[in-house]
Structure I
Amino acid sequence: MATYLVTGATGLIGRHFLAELLSRADTERVWLVVREQSRERLATLAERWPHPERIRTVVADIRTPGLGIPPERLEPLGGVDHVVHLAAHYDLTADDETAAVANIEGTENVIALAATLGAGCLHHISSVAVAGDFHGRFTEDMFDAGQRLVTAYHRTKFEAERLVRAQSAVPWRIYRPSVVVGHSQTGEMCKTDGPYYLFPALARLAALPAAPVLVLPDIGDTNIVPVDYVAKALAHLVDQPGLDGRTFHLVNPEPQPVREVYNAFARAAGAPVSAVGLGQRLSGPLVGLARLAEHVPGVTIARDAVLDRLGIPPEILRTLTFRPRFDSAETRAALAGSGLEVPALPSYATALWRYWRTHLDPFRARRNGSRGRLAGRRIVITGASSGIGRATALKVAAAGAVPLLVARRAAELEEVRAEIEAAGGNAAVYPCDLSDGESVDKLVERMLTEQPSVDMLVNNAGRSIRRSVLASCDRMHDYERSMAINYFGPVRLILGLLPHMVERRYGHIVNVSSMGVQGIAPRFSAYVASKAALDYFSRVAATETHGAGITWTTVHMPLVRTPMIRPTPIYDALPARSPEQGAELVLAALRRRPKQIGTPTGYLIQAAYALAPGMVDAVAYQGYRIFPDSPAAGGAGGARLGKGERHLSAAATALARLTKGFHW
């Protein structure tokens, strides 16, 4: 009967290795070193393992000297037969300091603990990364062969293995897996890694209406093994006698050309395969040119922008192929009679793809429902009790979405929900005063608790004030109120939902702005300024969230006959759209997700202001003169024209027709 102490039990290899180890009759007890924050995950995994009663948990951290284990907890561990060190920081994008703490200092601490415990053998799981860019056959007894180590992960795994080899306090064995992917039967994988980074690109290729003819260059070989092979081989080798002081390559015995690996996964994904490959004579110069192009200004930035959109770290390109050819003769000899063989990648590529597609695809939240782009989407709509918001809620519900209705008046929201449900749809009601920060924070918390996801946000609620600057000299509160509801409320709501959207790598935010932002809208300095602030906030935020899959649309809405404009009788005489027509613009923003949506008149005014701002100022000033103030305008400079509000002059009527939809 044997006893074990294992680090990294919750990792990919660890969880499968433990399943193998605990199923063996000669395993007496297994001590699992686990960090406090991983105890819950360990408990979930242990439910799947055979004989969980053999498990004992030691809460510790390999990054701490002595792993932070109190002296009184060491006594029960004394005389452990095997210390299996699986824990490591595997991240090709990590910096040297982060990787060193886990991989070098962590290994040093585990060695010291194994010596203190008088362990029978220290089993160190290293990596073929220690071979770096060595060119040629790399045998299992080779280590420091003058190779270059290209990433922090390569360097720290090399130094960790050096520590194990250099010490003499504990007998050791070293295991070097190659690129480890999911389980060959179930496809189970714990995170996106290695070739999985290329899967989003395969998904996009599979979605193309016509399969392109792919000619892939011969860029070299890789080496991929499924985790179940690695776990079973490791479990077989750890207690086999007479193997101390040796190294084992847990690799595919034959290198795998990258083009063949691509084709295996492409067939699984339904993407076009490469029927033709370029030989070494043509591929070599092309690869050389690509490397030279990295030194051309702007090329690397453009390349990284494309990779970021696909979720591919640039470091992956540097480690896509192996220059070494890994010899595994010693490992195969030690495994003789076990029946363990590395399965061919085409035999399990489909299992890997299906598991990734269901559980790991970082963009899976972006997939459209069977009923259309909005089917099943949960869409927050502010100002949903009336006007554009209400009309938008009815339309998105008819399209299969679930509108999350937000406004101050709960009773009116309930009426909208009842109408949606009567038509066979679903909706949820969330009363909220968007000008109250605490109310918005509680709204976000409640939504994220009650809803499985929040996919889209329509910032539609707004406050409009039609009053000239001269009539506002003693009304600073007009500007404060406008900013509270039109800018600070939407921004607080965006900031509350954004982490959730970034985590899912999907989200779309629609800001209902104003056509007035595209030009100059006299008497709307408070309203237009608050809308312009949200426009430019969104422009900046869009650049920062581009790689996270968050998209933004600004709708420059023309004049719409809603309750918001009812207090201004002059609008009775101006051409205006219906709420349903306004909602169609929002619906287009949700479906197509363009950067902007507006009207031809709005774009014409925007272009005119960019080319001839002085002329636009002059026209707008004439509009300011000929359109009357409302009685509510008041103030020192506010005229009270009374009955003229609904009866425009000929000049005002002509200008209103020319600038149809503009807020005068």
Structure II
Amino acid sequence: MSEARNVGSPRSVALVGPYGSGKSTLFEAMLDVGGAPVKRPADPRNRPMTTDIRLGHCSYLGDPWCILDCPGSIEFSYQTMAALAIADIAVVVCEPTPAKALMVAPLLKTLKDENVPHILFINKIDTLDDGIGDTLAALQAYAGSPLVLRQMPIFEESAVIGYVDLMSERAYRYRKGKSSELMRIPDSVQAEGEAALGRLVETLADHDDALLEKVLEDIRPTPEELYRDMRKDLHDGTVIEVMLGAADHASGVRRLWKALRHDTPHAATTAERHAIRAEGAPLAQVFKTAYAGHTGKLSYARVWRGTIADGSQLGGTRLGGIYRFASGDLTKVPQAVEGDIVALGRLDGVPTGATVSTGTVEEELPFPQVAPPVYALAVATTDRKDDVKLSGALHKLAEEDPTLLITQDAETVLHGQGEIHLQTAAEHLSRDYGLKLATRKPVVAYKETLRKPIHEHGRLKRQTGGHGQFADVKIDIAPRPRGTGFAFVDKIVGGAVPRNYIPSVEAAAEEATGKGPFGYPVVDVSVTLVDGGFHSVDSSDMAFKTATQLAMKEGLAKADPVLLEPVDRVTVAVPNEFTAKAQRLLTGRRGQILGFAERTGWAGWDEIEALVPEAELHDLIIELRSQTLGLGTYCKRFDHLAETSLTP
């Protein structure tokens, strides 16, 4: 597909990386340079954690851009995946610390798997106290393609004061808050710079025969040739270019902008990567949903094709406004053009991930799947009058965050991706919906069963002046094999209990298993009706139900009841350097290790299978992540019920 169709249309870049790497600082610095500054915290140390995608619009050298600042915490990684699904390019922000390279590994794998062009931006370069080589080597171990260093740091008295741009063979001195200043390449870095340039050229020559011939003939390629090859290889995913900077000083930000301007694919190329046809009705995809006060529901969307005007019909709903974010403020605009990322107003009934069009949607675009929850909190209002209000707020919250699962049974439980994720959700409910909430650990679904059979007699005889109440039942209560549930057996002979009353006996017996002697449901028992008695006038369905309930209550208490706890089959995934720690963590929580093996498709990662009681899983993810640089995760499924001596 030719890019001529929408050269000059907005392009998009997603800023991604681990928590604490400085993405938000870079986001603000880029908007500053792009003429759309946003308000910054007075003290950067007080900057709140990014828990949602931030969208900013600006222009650089006349080109329109959409920038997406993505959360760094693994607990909000779905937001990052959603941004990558619609972005033209990603900038992976990381720190110049080899020990932290592993934190970038899952992200680099995702970018490679999803074929998203990406640049590495090594931030906080002013904290580098040695050469960049160790950091590059550590990152290369997890990168899916060769890393190509475009800039080499210049040291002066052990501090980074600038860089050599290897492709243009020029040196620049950083100036805090300003563009870098051209300087002479210091003699001390000439040799190292030549060697770095040689490595860059050799890497690019691996994918360009003409460049390879020049290398073999010892002919120096021109900067234009290197720029051309870098762009092509970046689009093909065969190299990852590496830039340097310090976003909090605006160092290297303009050089990053220039690289993005030259190397970022246009929207038409990205649409082609997603197999979106060039012809057809205007098409957009929703990647985020938010409720914004009086503005109402906003659906953040990428326009893949055509122009969408305010008031258009999208997904069967009339559009109620189109908004951009200029300097952090919501600004209404009359239309969105191809390549734009905008917020669409009041698209009721359109969920996150949906593909919408002004015509018939012929292309249902894929969207990231939601990871299974790993943490849960029970929530309740402190004022019962707010229960209805809570229900409506939870519905909106689930629309905004597809990773939030809400169950409402004996209690309302939020299930999500971690402690911070659910605390953020609870704060959202309190701040934006005025709800005062109490949170606690959810109850574990304990069950009861019996160890021995018992024969029990239940008799009801009441005389109240008119018709009385009479019923007599004799039942055998016995344990059944685990997992076989409740069974009722009718062994009445000779009409000791009339046939029309037997269904009432069965219903009452099953109902009585709803709460056993310990207060939990009773499972895997059989109840056999063996004998009984009736009165032709005073017997009734209700009388037989009551007699059966009396017999069941007495019998269940005498049949050596035992508490059962749910046991889950847990699969823990960690980098293999943390495998032993994860195993000790599981066994310390009464887990039974079943084995471990290499995680399929993840070099250097292991998966550990174990059986773990559900009661031990509540805060497992917190401890697991604290011991694995925040990278460990797990999934679970119910396996069986097991006897326990624990007191719930």
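Only the coordinates and a few stated rules stand behind these numbers; no lab work does. Source: prediction; values computed, not measured. Cβ atoms are built from the backbone, for glycine too; each structure is taken alone.
Given a computed value of -8000 for helix-only ellipticity at 222 nm (-39500 (n - 2.57) for each DSSP H run of 4 or more, over all residues; to 500), which structure among I, II does it belong to? Kindly include the intermediate steps, with their values, before the conclusion.
Details: I: -12000; II: -8000.
Considering all the candidates, the number was obtained from II.
Of structures I, II, the largest value of FRET efficiency 1/(1 + (r/R0)^6) of positions 145 and 393 (r between Cβ atoms, R0 = 35 Å, to 0.05) belongs to II. Here distance in nm of label points 7 Å out along Cα→Cβ at positions 57 and 417 was derived from just one of the structures I, II, and that gives 2.7; the source is II. Here the criterion is FRET efficiency 1/(1 + (r/R0)^6) of positions 361 and 441 (r between Cβ atoms, R0 = 41 Å, to 0.05), and among I, II the highest value is seen for I.
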